[in-house]
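Input: structures, listed below.
Every number in this text was worked out from the coordinates using simple rules, so none of it is lab data. From a predicted model like this one, the values you see are computed outputs, not experimental measurements. Cβ atoms are built from the backbone, for glycine too; each structure is taken alone.
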Structure P
Amino acid sequence: MSGRLIAFEGGEAVGKSTQARLLAERLGARLTFEPGATELGAQIRFLVLDKADLLVSPRAEALLMAADRAQHVAEVIRPALQAGVDVVTDRFIGSSLAYQGLGRGLGADEVLALSLFATGGLRADLVVVLEVDDEVVRKRQASPGDRIESEAAEFHRRVVEGYRTLAEQNPDQWVVIDGDRPVGEVAEAVFAAVQERLGG
């Protein structure tokens, strides 16, 4: 595979979708997202996020996210990479590690093993974690949110702290970007990180 895979991660309302789009445009990359980028994934997304009254256990949630990722890699990501096309994805393995592994308390190692099974061992070449202040998140967040967005503040605190821990543990693959700046400044910081880590 000659294409590069860049994943954007972070808590809710940190600007991932905007920055992923801007980077994909700049690189001429394939832009995608999780969960829900495939026909199967769209059905899984409805169950996991949009059906707010559905009771989903943490382990079932992790398995559903892994199923979405398996289909996403098979149908979208791997074919693009094999064709030499860079891929920028709004969420990937890091989301499962932070949300299900650390936020839900299932354990990062266990969830990583599940995710790597789902991707056939494929990892992102670079993981860009965006961070913003809690006050900014509250201002940006639409109300009401989806099932996970509506979780208690303590859950989201564990997720954010989880991302920081993961970034500290994987300094060669992960980079943390301050998102508390104008969109253009954040985009420049992201692009500079891509150039430094992956060569432009």
Structure Q
Amino acid sequence: MPKIVDHSERKSNIAEATWRVIIHQGIKGATVRNIAAEAGVSLGALRHYFSTHHELLVFAMNLVKERVTARIVDIMQTDLPPREQVASVLLELLPTDDGSMAEMEVWFAFIFHLKSAGEHNDEHHDAIYPLIIQLIDYLDQHELLRQELDKDSEAERLYAVVDGLALHAMLEPERLNSQRMIRVLNVHLDSICSSAQPQ
């Protein structure tokens, strides 16, 4: 009996192979030939799933986004207090372990690739910012945000903190480890959250 091929799983496996190639060889090393070799498939099989190199890169990038988004949705469906939910969501945007570090490296590599290629993809580039705005609103709706703060400015500040931590964690992982990132993030959240809890 012929083996049934799960095409969705096969595409995800190829995308994950693309991540590994980007991490070890950089975006320039992420050629169709190298990716096919890493995925253990023929060039013909790879082209069956992705007709162009760009299509493959976009799929690999979207898979990062989909997986992070799924984890965030799971967090927001828990019974955690709102302040802890926000902190947990923000930690999903930071490279706190090997898996999230790999996702972050691939994400930045892809963003810089698009920029150097002269392509403007606001959907990818600004994917985090709308979420940051929602989190600030979420804190405010639960009366956790300090009343005197300007929400627009605080969204920009939190966005900068998250992006800055992520970038420096990739560049200096020994200095900015996961414990330090968690501490810095919580210090920032403490600075914008009211000490008085809503009744």
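With Kirkwood radius over Cα pairs in Å as the yardstick, tell me which of P, Q scores highest. Can you show the working numbers first?
Numbers: P: 16.8; Q: 18.6.
Evaluating Kirkwood radius over Cα pairs in Å on every structure, the highest lands on Q.
Once Cα Rg over 2.2 N^0.38 Å, for residues 99-186 alone is calculated for all of P, Q, which comes out largest? If you can, show how the numbers build up before the last one.
Values: P: 1.20; Q: 1.25.
Largest calculated value belongs to Q.
Please state which of the structures P, Q yields -14000 when helix-only ellipticity at 222 nm (-39500 (n - 2.57) for each DSSP H run of 4 or more, over all residues; to 500) is computed from it. Before the final figure, lay out each step's value.
On the way: P: -14000; Q: -23000.
Source structure for this number: P.
Taking distance in nm of label points 7 Å out along Cα→Cβ at positions 43 and 75 as the criterion, which structure among P, Q has the greatest value?
On the way: P: 1.0; Q: 4.2.
Structure Q gives the largest value of distance in nm of label points 7 Å out along Cα→Cβ at positions 43 and 75 among P, Q.
Can you spot which of P, Q the value 18.1 was calculated from, given it is mean count of other Cβ atoms within 10 Å over residues 91-98?
Values: P: 27.0; Q: 18.1.
Comparing all candidates, it corresponds to Q.
Determine which structure produced the value 31 for relative contact order in percent (Cα under 8 Å, 6 or more apart), calculated from the coordinates; the candidates are P, Q.
Numbers: P: 31; Q: 19.
Clearly, the read-out refers to P.
From which structure (P, Q) was FRET efficiency 1/(1 + (r/R0)^6) of positions 147 and 179 (r between Cβ atoms, R0 = 35 Å, to 0.05) calculated, if the value obtained is 0.65? All intermediate terms of the calculation are to be shown ahead of the outcome.
On the way: P: 0.90; Q: 0.65.
It must be structure Q, since only it matches.
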